[in-house]
Structure I
Amino acid sequence: MNVNTIVDKAYETKSLKDIVDAPVAALQGISDATGELLGHLGVHTVGDLADFKYCRWAEAIVVASQHEEVGTVAERKAARAVTKAAHKLEIK
C-alpha cells in the first residue's frame, strides 16, 4: 500500500504498524497544534484516531447513508408494489 499521499515525508518509508503507533500529526494535514488538541481527547496516535468513537460513528453514518431508504413508509411501500408488479409483468 502506498501511503505517501496521506502521511508526512518523515513517515513515507515507515511500515503500516509504525504509522499506527505514530503521532496523529504524521498524517498530512494534521499539524502538531491539532495533534495537541486531539491529545486532550485521548487521541495521541494514528491508531487512537482510528479507534476514536466519534470517528467510528461518523464513518458508520456515512456508510449507512449510502443505503438509506428515502421517502415516507407509504412511498417506499408504493415503490415496492410498483417494482413487484413490473416484475410480474416481465415474467409472463
Structure II
Amino acid sequence: MSLRKCRQQKNGQTYASWQLVESYRTAREPRQVFEEIAQIRTVDVVSPTKGGPELPRRCVAEPTKHQAILLHRLGLTLPRRLEMHAV
C-alpha cells in the first residue's frame, strides 16, 4: 500500500488529493518481494503418542492474504510440512 497524489480539475480549478493505492511492483522491486516471503514462518509441532516417542513435525504457517497473492503471481506453492533433520 502506498499514497499517491492525484490531481483533478473541476469547474476550471485544480484540486489535489491523496489516495491509498495497492501496488504489485514485483518486477521492479524484488527485494520487497523477498522480504515479504521471508515473513512466512514455520512452526514445530510435537504430537504425543500412547506409550511411544513423541512425533515432531515442522509445519508451514498459513501465509497472509498479501503473501498468498505474491506466491500465486510468482507461481509458487508452499509445502504443508517440512522434513525435520537431526542437528
Structure III
Amino acid sequence: MKVNAFIASRLEELDAYKKQFENVFYFLEEDELFFIPRDEKWSAIECIEHINNLNEVYLPQLTEVCKKKKRLSKRINRIKLVAKATS
C-alpha cells in the first residue's frame, strides 16, 4: 500500500472510531467520565485524552516519518539507477 493511501486509510479509521466514541460517550455525566472501573487503569476521559493526543501529536509525526521514508526510498532508487547506468 502506498504511503498516502495508508495515511488516508488510518485517518478514515480514526474518524470512524471518533464518531463511534462520541455516540457512546456523549451523554455521560462528568462523574461517569472520570470513573475508573474496577481492575482498570483509565477512565473514559483519560481514553479520550489519549485519542486526542494520538490525533494531535503522534499522527502528524508519523505522517512526516512516512513521507521522509518515501523520499529517501526514491533517492536510493535514483542512486542505484545512476550507479547501474555508469557501470
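Computed from the coordinates by the stated procedures, all read-outs in this text should not be read as laboratory data. Keep in mind it's a predicted model, so treat the numbers as computed, not measured.
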Test item: helix-only ellipticity at 222 nm (-39500 (n - 2.57) for each DSSP H run of 4 or more, over all residues; to 500) calculated as -6500, pick one of I, II, III: II
Comparison of I, II, III by Kirkwood radius over Cα pairs in Å - largest value held by: II
